[in-house]
Structure 1
């Protein structure tokens, strides 16, 4: 018992240290430059009015862009908490390294806009932890009064991070309450959740930013003309096609639990193979004809429907099936609004991705669980490999970031017409680390690094020097 407790404490400490190291290596970028400057303070003094209702996320962002110690502490605590609460939500049935592996192997586009970007972390990782805790308590048969109290507080405070999570939290609470009524279970946790989430959402969306015409966060700014285009491109891309590892793992699990369902299993194997090859050859929606995108969407729907049927007919425990279908529904609800609302990016997928990970583990039967236990040493090695790789990439980016600004200033002082800003080797593990165009973010970048205001920058990506794009309409080649 003591040895087991020590091993688990060692694992949690290792995870905490990993995230602390990543936090210390993160490079401020994009919106971070604004939050870390006087612009951030002015937004706070104005109560974030006309900006957004992400009150807690904004405040966290202001402090983590200014204090390295606070950044390390909050980043490590929140991200370790995500692993911990996920482990609890799954009844401690799966090893901690396995959960960590599934988290850290998320699509790099999601990582770059959440774990690799302070502004993304402050809003998306924090709201993820809040929802996971509520789901953990909601799953308990007899939650304690103190847990109900925390659910109410967290449901309320969790509304001040991300708009789609705020809306989804209310809907999820309603669905949970209806299911509790149907199964004649305890309803208190869902009532408390709904009350806290509803009040928080009301306060969030009372911000004038959501009621000002022309504001990108305007609630009434729905564009139905883009519904199908979004559905066939970015929406299905982020939800399904980019999740190569999850597609592979779901297909393997379904093939194991789907005995006697050879046609359904065969269909998902063929469809999965197509999307795996598509992913490996690097195809993107921009390079495919519209009719093929429609076909891919149909294939995705067939895969997902087959998945639901196979799970329903499998010998997975009924309780696990119930939570699988509930979380799967939640995962879709979270992304539903983005069929009509912009902006929509990989960061909006974080909570959905985690719910899909939980769904994957819920449908693992005892045979799979036993195999995972026997192969835990290999899982640990894989986690160590992933963690060391990410640390290495962040270290290289950090070193190169210092070097490139020194080079930039040297060229300016030497009288060069254009000063070269070298792109970082691993741009994808962050967000907007090197603004491509002479836009608002470029100006914020210049101000944050105290560069000469009249400096003219061109970009280098280690292969060739690329001049600034022409003013006026941007040529298609710059949109790639």
Structure 2
């Protein structure tokens, strides 16, 4: 690698950061005189944060801190509003979710599930493929973060590749890794707590539209989309990367051996299963007892760390990604600031010309337009959280102006934004899988394009055919 190649990424980051800073100052100064200071400052900070979050010339957590500092410095709103995002239930739901993932990973549950499935289904390429696919989906119910789920799957795939001596250029190698990336993204569609984007969507609906969706309601609305996506996308990938004839007898025997070695369920695993079952029960019955999903997540954390009842030391539970916490808190604080300063009214006027409102007023057009626009927007704004926090307020406003249900449009956009199939940088599972070096960007391209088209058809079709049956739309 040449010296020039070494410094190119650093130079690119400097150029992006400098350009974003110049744009921030320009917008702050050059907006028309009729725009007040509060609106001017908040819009400038929002654009600055959006660019830095999207292109990441500096760490996402650092950008979040900068947004908070600028809101305090320029004073478009009171400091209570600047920090109000961190009082949101969404922030603590994310914290609880990350801690639950640490607790689960502390036990042998994931390894036990892996060995059991592969010992049973690992005699053929198809059996292994289905077994890995099931693991990707099952994890979503009790491990909230997609990046964590993807990271947990990498040792599983590495073990399969090593035991079966699968070469990097083989179809089976590409099939396993890419299906894991796509499958983990899809696994967040139906489970409210399985993806940060879902949690942010609920919070944005509460903030901008004054409505909310329970864990069970979300599942009822999206479960058919999830099931059809899993089946269709797995079929597409199997056809595009049909595996070569391989012998997996040694792998299956190794998985049986490891499954025997791991022994019976330990007390830690039993405690973990009981706590997870209780947590899911609390989430499912939200409409009955009224407790926010955050309660279930934090209650699970308390139970996992308590002496006698729990199974993991408290200090180990604290090793979470604080950058994600800053991202969620800062983006929500920015949303509150846009409302408090009046900037949101100006933005709604700018992005909602009459012709767009008229087109969007036709529900049969609004649904596919929302899905397609969300896919295209995600190609540009690759961070899912950033895409949700910036696109949904616009769609909610447009829905209200055109007479559409903002909940329907928001759910459509949120689940679409989870599905980044084309570019590696679109989702964390893609990034985690790509970082292994076993697949390249070009391996994602064709199956990603076909899967994207399929997802548009599936989401739109379910919205047209299923949602009217349950009274969700129109």
Here Kirkwood radius over Cα pairs in Å, for residues 49-248 alone has been calculated and equals 18.5, so which of 1, 2 was it run on?
-> 1
Relative contact order in percent (Cα under 8 Å, 6 or more apart) - structure with the largest value, from 1, 2 = 2
The value 3.7 for distance in nm of label points 7 Å out along Cα→Cβ at positions 65 and 409, derived from one of 1, 2, belongs to structure 2
When distance in nm of label points 7 Å out along Cα→Cβ at positions 185 and 417 is calculated, the result is 1.5; to which of the structures 1, 2 does this value belong?
-> 2
To which of 1, 2 does the computed value 14.1 (mean count of other Cβ atoms within 10 Å over residues 33-40) belong?
-> 2
For FRET efficiency 1/(1 + (r/R0)^6) of positions 273 and 369 (r between Cβ atoms, R0 = 35 Å, to 0.05) computed as 0.85, the structure of 1, 2 it came from | 1
Figure out for me which of the structures 1, 2 the number -20000 belongs to, where helix-only ellipticity at 222 nm (-39500 (n - 2.57) for each DSSP H run of 4 or more, over all residues; to 500) was derived from the coordinates.
-> 1
Match the computed value 3.4 of distance in nm of label points 7 Å out along Cα→Cβ at positions 265 and 385 to one of the structures 1, 2, and report its label.
-> 2
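Since every read-out is calculated from the coordinates, none of them should be taken as a lab result. Here the structure is a predicted model, which is why all the values come from computation and not from measurement. Cβ atoms are built from the backbone, for glycine too; each structure is taken alone.
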